[in-house]
Structure P
């Protein structure tokens, strides 16, 4: 997520969103088991830093934990980890901040993530607008030590949003290659993620121009090889923007090819995306958005991304940040989580901390319906087929894109045949295929034998 106010303000010159009142009760998951765990490396659904509060002031941490009723930061971490494991998330991105003193890390938290069953993606990043020294030997030594402490992390992301975080984004290639050298040396079978691009900073066009320059510099130094395994995208914004996300994805694929890299060697991931509920105080003038708006957008972005060819998708974050990086109360990131923090405007509405939004349930429903899929195909706008092996019948995720499509008409179901329709909460009903008409809110459809 964006590390300072200036970044958020600039980034949100083109963004907005907001919300409804939740009625579900606060449910608190049990802490993860600390002795047995399994990791499903095929699970494409992730979360950005469950239980981590590095980017909120200490006073905000205290307020969040008090509102939730947990007595320690460790208990809050257990809560966040358990929350997303219950929702079905399979992997988590965690960032390690580098300064001249080395990398900031919390070993106990990392062990909680590991033993909970999360596959952990390690992010190497700096504070906002931090200038790297000319001599990177200390950075390389600190990275070696960090990796030695976490040999079980097999995916490392070098950098974070250089179009946001660096004074001079042109410095990024030398920083990336310093990190790449250490990672390849320390872990021959590790994957390397190229720093996530903030798709709209300072604008969509400028973000692309910055990455053209970055990739051109990397191509010159890499001499024909592709030095990274994954290209990472980050996108926030208002609801009904899944098309913009996919358009940007295709643009960056083209830029990568035009820069001389082999597109077939690279996976594309979405390790940060989000939208909010409520009415954000910052950026000013943000429109109201309901829980249903947020939840529908989560499913549309995730499904459209997978259908377009991205390999992994992740929300940011599970729990609302309070006064993120000292932003005003009820700022964008105060409202973009999947679970209410019970502070600010929602407190006035009587919404308790820990109340799960419809988006949390939508996340869980999506995972439960399509886990183990082998292929995703876009059959028509707003109509996606998730195929499975072992003779399992497909699952269709459908919504109205505004083009008048009736998704039931393009499903391989005989007129009058029965389908099982599941809403975002996971409620299931049987219906005839013929009369079914989609709305902007996705549903899951399974043809019945």
Structure Q
């Protein structure tokens, strides 16, 4: 071969290599789906793609633009799917999936005192919470939740099981005034909470918290001590708040204040805080919660099942409160499917206000994504698909009869989608479920262990 031909071939090959070398690296690209970003502008991209490098989103664009710019180690083909942020469950009790269906058709106080508290006294243990948390994690991964909030006992065991599953979580060690499985006194509960916070403070996926159960199950000095502990380590405080009229009456009879203002009088809101339920809050309460930057978790299914009332969520938002969405524990819901929570939130507020425009699909989805992240104080990190945020992403299959046809993505997500439509679940760039197969947990083992534990619960409560 003549020298000039060789030189031409070498030059062409070098140019081709140079073009390849100009592509940026990506550990994962999700390509071809309808991208629902849930960013502040509500951007939706048809035939789009999300490029991820390690745990971070590095680009969102059309599939063609991402393919031209990024050299992906792994590609998930999302054609025929919606790609959106992973859902954020802002209130729950993960191990209580093992009490699913225990004591139906009761008001909250009857349900707690006649069924749940007695069952917990006989059955809660480190093994119980590990088994229950893995079952909850499996259900959440399969239904598109990527971040959840928890209040329970033996929270260090819950954290270990959550870490194994690959989910992101805000986990609160509970403090309550009567003896429970992991602490015989509130002081012991506080000491346990501090050790838990110290052990998990710098974890990439687990945010430790302290969780006083409720204003009516703790004495004032303990509530003050809980706030001091949370502030000492700059971690969240999680608490049930103004859930029922019974709670309102208990606090009013004893302290002549609403639960919100009672906690304000103790200085409990002076730090990172999330209140769950807030069904019975008035304008003064909401003004205080806004001033203190308290996030609130709306739990429509649990509130409906227990007939606790309808939280004034639109008023929360009008006051400037950061509002999220939660399932509560599966014992009072009875599932952890956040798509059900989205739909029921929308339906509840339309019905209760007699206004079909109330709680539109867009707002219900925001509560489960961007707004939920803000309620947890994590809005700069998760809740939307944006460059620089953590790569917590799910894809929803549109291939079933129920998902056909598709006219408008937000309406499809809010009013059509169920958890079992989720095809892929990714947290911090790690694929936890691919094509409906969970990769981080052995599903058969998790379900076998949960059924065995349920037999123990059944025997204990006879």
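Since every read-out is calculated from the coordinates, none of them should be taken as a lab result. These numbers come from a predicted model, not from an experiment. Cβ atoms are built from the backbone, for glycine too; each structure is taken alone.
Some observations on this one:
- Parent structure of the calculated result 21.5, 70, given that Rg and Dmax of the Cα atoms in Å is the read-out and P, Q the choices: P
- Which of P, Q yields 0.65 [FRET efficiency 1/(1 + (r/R0)^6) of positions 191 and 255 (r between Cβ atoms, R0 = 30 Å, to 0.05), calculated]: Q
- Parent structure of the calculated result 5.1, given that distance in nm of label points 7 Å out along Cα→Cβ at positions 127 and 375 is the read-out and P, Q the choices: P
- Here the criterion is FRET efficiency 1/(1 + (r/R0)^6) of positions 223 and 239 (r between Cβ atoms, R0 = 25 Å, to 0.05), and among P, Q the highest value is seen for Q.
- Structure responsible for 61, 31, 24, with Cα extents along the principal axes in Å, for residues 39-182 alone calculated and labels P, Q on offer: Q
- Entry that produces 16.4 once mean count of other Cβ atoms within 10 Å over residues 143-150 is calculated, selected from P, Q: P
- Each of P, Q could give helix-only ellipticity at 222 nm (-39500 (n - 2.57) for each DSSP H run of 4 or more, over all residues; to 500), but the derived value -12000 comes from Q.
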